[in-house]
1. Quick one: relative contact order in percent (Cα under 8 Å, 6 or more apart) came out at 22 when computed from one of 1, 2, so which one is it?
2. Quick one: mean count of other Cβ atoms within 10 Å over residues 31-38 came out at 10.2 when computed from one of 1, 2, so which one is it?
3. Thinking only about Rg/Rh (Cα atoms, Kirkwood Rh), which of 1, 2 has the largest value?
4. helix-only ellipticity at 222 nm (-39500 (n - 2.57) for each DSSP H run of 4 or more, over all residues; to 500) computed as -13500: which structure among 1, 2?
5. Between 1, 2, which one scores greatest on distance in nm of label points 7 Å out along Cα→Cβ at positions 55 and 119?
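Where a number appears in this text, it was derived from the coordinates with a stated rule and is not lab data. Computed from a predicted model, the values in this text were never measured in an experiment. Cβ atoms are built from the backbone, for glycine too; each structure is taken alone.
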Structure 1
Amino acid sequence: MATTTSPPRLDQKISHRADKTFSGLAKSAGIFILVTLAFVAIFLTAESLPALVAEPESLPGGAGFLSYAGPLLFGTIWAAILAMLFAVPLAIGIALFISHYAPRRLSQTLGYIIDLLAAIPSVVYGLWGIAVLAPALSGFYLWAAANLSFIPLFAGPASTTGRTILTASLVLAVMVLPIMTAINREVFLQTPRLHEEAALALGATRWEMIQMTVFPYARSGIISGSMLGLGRALGETMAVAMVLSTTGGLLSFNLISNDNPSTIAANIALKFPESSGVTVNALVATGLVLFIFTFVVNFAARAIIARRAEFSGAN
């Protein structure tokens, strides 16, 4: 007996068309991002070439591009590293409290507050750093210079205004904390409930259960959140420009002195309006350096995440 196939229904045709439309839009969005990234790279490279081939005497500082960009890259990395040292443990701790320790109502309220903090403009953080944080830390800086000067990080002379690289890093840490906490919280909540209950049933305490089930499962997510926070810390402009008292061309690990290295983004924001000629090209070239460094950091982070995914509890 011959079998006949019924024609596709109208709702199936509509669903198929919707899938094709969504697939096309997704591919278009991905291609658009790649094209935009390529145009940015081409623009930065083209505008940087005059500074890269210019005579050293014509560039800011008069010692060549590497001597100009090196301290700025150092300041960018140094400030970001300090910020991450403060932000990563706090973000993990707050996320764990919200996801596994706080009562339900309190965790929801804290979650809303964290999400709202991520929407505060960087200028507001900069004003807070100048008006509140810097004066509050100036006394500690004076004490550290008097009692901890044998440590190179606190060698002094101490800043009386509190506008140091450490203050700027603390502001950066507060700025990146909400987004990192939100990502860690969501990753911790995705831990399979059966894994947690099995660990508790075997007699593990809550902290032991977190060590055995939550952290291994969420390791890739923690790295992703940390890299996202690091990317914002590397590229932050206004807050650092407002808080940090900078000295051009300085390489120093001193945390409490007025003599601080600047960051690439803050230096561009402060110097670009009054620059002209090859100085503008030099500023764009430092932006290219930051672009390349950020790309390398994100590429390395993706490689780490992909490697960890082979051993993730999600698989």
Structure 2
Amino acid sequence: MSQSAIDIGGPAAEAALLDKLRRFRENIESVFMGKPEVVTQLLIGLLGRGHVLVEDVPGVGKTVLARAMAKSVDCRFSRVQLTPDLLPSDIIGISVYNDTSGMFDFKKGPIFANIVLADEINRTTPRTQSALLEAMNENQVSVDGKALPLEQPFMVIATQNPFEFEGTYHLPENQLDRFILRISIGYPSRETEREILRKQPAREPLDALQPVMDSADLLALQALVDRAQVNDAIVDYILSIADATRKHDAFEVGVSPRGALAMMRAVRATALLAGRDYAVPDDVKDLVVPVFAHRVVNKSYLRDGQAASNDDILTEIMDSVAAPT
């Protein structure tokens, strides 16, 4: 079913959907504590019909975050532990000969789920990474020359450790560009970590989570996101920031039109999460780094003898572009 064909219903149905969205967030935050901004970013990716790359050190809750979101929706969830010996068929599936029918039966792989956790994506080979590319970009996979559509909603949450280099494979720019956001979690505060130690010595709270919505509700919320208004002034603001990245001396490659489209989807999702049916300039400002930083190629621009990060340069660009009033 296409997004345009989804009947959201009247004001009462809309209010019920927004209440489910509120409980959805609360469900996740009940087990993933102290990082509401990270939960918001993951929900932006989900509601914006995008994929999210979570980049951080081991042990800060990347898998807990993904599993909590999946368990809060009554839908199919799969986890793929990506390793150097993993083959594309291990993700997509394989055709097996059936002696009875004399035909090949296709056995679906873990990509045929609504929410897919691709753990340690940079540990698998480029060949296997490319198996995810078509699924993420086209919402389909090719098997024996045939295109098989993936069930909607469909989202990939990929994780990687940015400080681990041995036995890893760099994600190419065309793969990175398929993620609507790249986010990091960071260490919890001392108070939050104390609460985690007291309440979650094991995984019981996560295992006890119950769904608060189904896939039909999620599709309706995604359709509701499309109704959020982004006026011409904010569209021009997004385009001005994207154009500035293409002209900046620090970048070899700036933000592509696909990146600007991703920002539009993310801005609309942010508006819905904030309880608005329209976008504001601050929505763009909050998203410039998580939406754009992984889409630009840095020339290793030096400032005071040190290489400036994409985050710092994008923040400077954002500050230099006049926001609409």
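1. Numbers: 1: 27; 2: 22.
Computed on structure 2.
2. Details: 1: 10.2; 2: 19.0.
The structure behind it is 1.
3. On the way: 1: 1.09; 2: 0.97.
That would be structure 1.
4. Working: 1: -23000; 2: -13500.
Structure of origin is 2.
5. Details: 1: 5.5; 2: 2.2.
Of structures 1, 2, the maximum of distance in nm of label points 7 Å out along Cα→Cβ at positions 55 and 119 occurs in 1.
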